[in-house]
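Below you'll find a set of structures to go through.
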Structure I
Amino acid sequence: MIKVLNLRSGFVPGGIEILLLNLFNHQQDKIQFHYIIMKESDLIYELNSETNKYYRYIRKNYIDFNVLKSIIKLIRKEKIKHIHTHQLLELIYALIIKIFSPSIKVYLTIHGVYKPKWIEIFEKILIKHTKITFTVSFSAKEILTKKGYSPNQIQVLYNAVNTPKALTEEDKITFYNSIEYTKGDVIIGMIGNFRPEKDHFTLIKAFNKLRYKYPSLKLILIGRTNNELMNYRNFILENKLTNVYLLGSLNHANRYIPLFNIFVLSSKLETFGISVFEAILAKVPVITSDIPVFKELSKNGKYFTLFKKGDDAHLSKKIELLLLAYNTPLFNKRINQSFLYAKSKFGYENYINKLFSFYSSQEI
């Protein structure tokens, strides 16, 4: 087995952390993962594997030399040859370690492209010292290239996605009570933090166009909030919108996806969109903005529905078409085709095989 060290400067729930959690827990015999977690988090206690190992080296400063010493000691003891990082701070740690262990191969995965300019500047300089720098879609690579990253230094490795775990009956009841659910209600849901690159307003406005014609519709928005949330609340109040629920951040938010009738991701910018494929694997129909990454990943609308970015009228029409087609033979056929596509292309087995191929190529 190839031994690979993954560095995490933090491990609070998020897209990268869920990817790494599932990777660690996935049973396989090609790679032994060693995780170093440098900040406490409840998510650590969900790491569960018979072959992989994790260590809590809690840093007291951004660059903690005691933590660095412990990592170097571990690398030499376990004879680890590869360090994989996912953010700038982790990459800095890895490159410092490489000074003391020159044979170490360093990798970086760039998950997001919406970041401060100073981080971009440092990344462009430091990725020259990685063996391979990955990003999560060809659309993300194109954005990075336009920002001045060298395309020759970046390879595409799609994220892996698991089917969301089922909620307990107690959690289902709590959720249904929180949205005043009654039998026959139709839930439209979106999971996404309230950040500038998301576009919750377009979805709320589309819902506003449908609510009188379809009074059983409920709109559920899950995600961490920010100062802009008041704008959403004001819009809801001014338009006297009912059946709209802003639930904030929920632990393991993806577990609520199977309770949705339709999953919508309205966004101005994405690099992948793990929740889209979690919905597909839960056999929930998906609608997304027609931004480049979703054109790429949907094969131009073959595997999930696209609407014109920022166009609430177009989105409302797409939602209505899905409502009218719901549970018809053609509808169910597409749901099953999408499920098989996601399972084969974005499953963890495929992801691990590709990682193994990349790591192996650097051991020659």
Structure II
Amino acid sequence: MSGPLISVVMANYNGGSYLPLAVESILAQSCGDFELIIIDDCSTDDSRAYLRSLDDPRVRLLENQQNRGQTASLNIGLEAATGRYMARMDADDICEPTRFERQLQFLESRQDIAISGTQARFIDDKGSDCGVSHHPNDPDSVWAYGFLQNPFLHPSVFLRIELVRDEGVRFDESVVNQDFELWSRLLPTHRGANLPERLIRYRVHADSMTIRHLEENLRASAAIIRSRLAAEGLDDLMTDAEIDSLLRYVFADRRLADEAGVDRAALGSVLWRVTKALRRQRPGCGEFVDLMLHRLVQSCLWPQGSRRLGLRCALLGRSLAEAPASWFRLIARRALDRGSRPAVSMASACGSNEALPMNVR
């Protein structure tokens, strides 16, 4: 089959000053065998004029005749793709020069992997560093992590085009966090992994969809997790109330829990129970356990003054006994990070002190 190796799909609506940086970072990739499919969704700023001015044969500009929204635009791009691999990119992020080369090498060497993502550096609206991502890398940990949070940063994703052509994979246009929904639909039957390198710069700003649609995102995430549990035959792993509380008070903003008088230590017991159950399903998911332990310490064990001290101490003792290697790695990482600029969440870059579910852009 003729055509490029990679089809890059980017939707744009009023990309403004960020758009040229995103496009230029793609055109400057060390692996140049790609087509860049940009779907402009009736921009009202200078975006469309900029896109029309691009003089590069690899750029394919598709212009919606009416505003369709990001998800519908992405599906238009998927249908137009002619490459062997599909790469996602957003109009406000930046690719490192070797991103495509590294992800291509990875997928061609790992035929068992259908979906690949990368780690990222978070940048603010001025382009300054404000943190780094910590997503699981190995397939078992990606599988487990996806029951609680989005296991991939959407603009970092590479996937095999067979998923689109042969299996008819499309984003669900009825949900706001279309990427989390798609990965949750695929992970029961397809393996995913993340590269440890930070190959994108992921922009965090107050106008991002994660910030603007937090409540809708939380509700949609809960529904997606329930569907995933049902698809994997794990309906009894979490109740609806536990899913909602974990998303809202452990993975979103712990200040909300304290303002509402929610018992974060009790939620920590739920999180640890779920973590152990998923580890029994996939014993190789050590990275997932590490990440959940970090969340447990950050959001459920400390700081809450003396409240529920007995329960917190008991939970601390159980986690120490049941995951000593994860505790060792957590302490070692803390020691290495000491004195360096701390990694912050997407939310903290926008004025909050806790991580939002990274399920939507």
*Given 1.5 for distance in nm of label points 7 Å out along Cα→Cβ at positions 73 and 97, calculated: source structure among I, II*: I
*Thinking of I, II, which structure, once semi-axes √(5λ) of the Cα gyration tensor in Å is computed, gives back 39, 21, 20?*
I
*Thinking only about relative contact order in percent (Cα under 8 Å, 6 or more apart), which of I, II has the largest value?*
II
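Here, each number is a calculation from the coordinates, and none is a lab measurement. Everything quoted here is computed from the prediction, not taken from an experiment. Cβ atoms are built from the backbone, for glycine too; each structure is taken alone.
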